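Visitor: Read through the structures below before going on.
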Structure I
């Protein structure tokens, strides 16, 4: 039976930040050490907030290992 994945038992310590500057809107994924490991440029605020919301859901649902695999992030 399908459905949403169950949240991981261990907390996922990754974070996401929405930013706006002179260059426009970006969304950054930040690793548990506070390092920026991925940045995505977005057309506008709506796209940035939508993408950030999706990343936050994945942080809640996935283990850190699965999250790194999904977003093609470097391992620790």
Structure II
């Protein structure tokens, strides 16, 4: 049987994820806090892709919450 090749896009590096989060207004402290929380939420059996998915979602959530707070404080 012929070997199948899949053309998956490369996952972003942690540095790229961190830089993206900074670009959306998170501080280093907020990013590292999210990293630590994501490790807990993903669990000890999580694969790297599962962990990165959890981290990306948690960072996105934190960005949205921070933006909402900033907008409500500005009113």
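Visitor: Here Kirkwood radius over Cα pairs in Å was calculated and came to 14.0; which of the structures I, II was it taken from?
Guide: Numbers: I: 13.1; II: 14.0.
Only one of I, II returns 14.0 for Kirkwood radius over Cα pairs in Å, namely II.
Visitor: Same structure, new question: Could you figure out which one of I, II the value -23000 for helix-only ellipticity at 222 nm (-39500 (n - 2.57) for each DSSP H run of 4 or more, over all residues; to 500) was computed from? Don't jump to the answer; show the numbers that get you there.
Guide: Numbers: I: -10500; II: -23000.
Source structure: II.
The numbers here are math on the coordinates, done by the rules we state, and not lab data. None of these values were measured; they are calculated from a predicted model.
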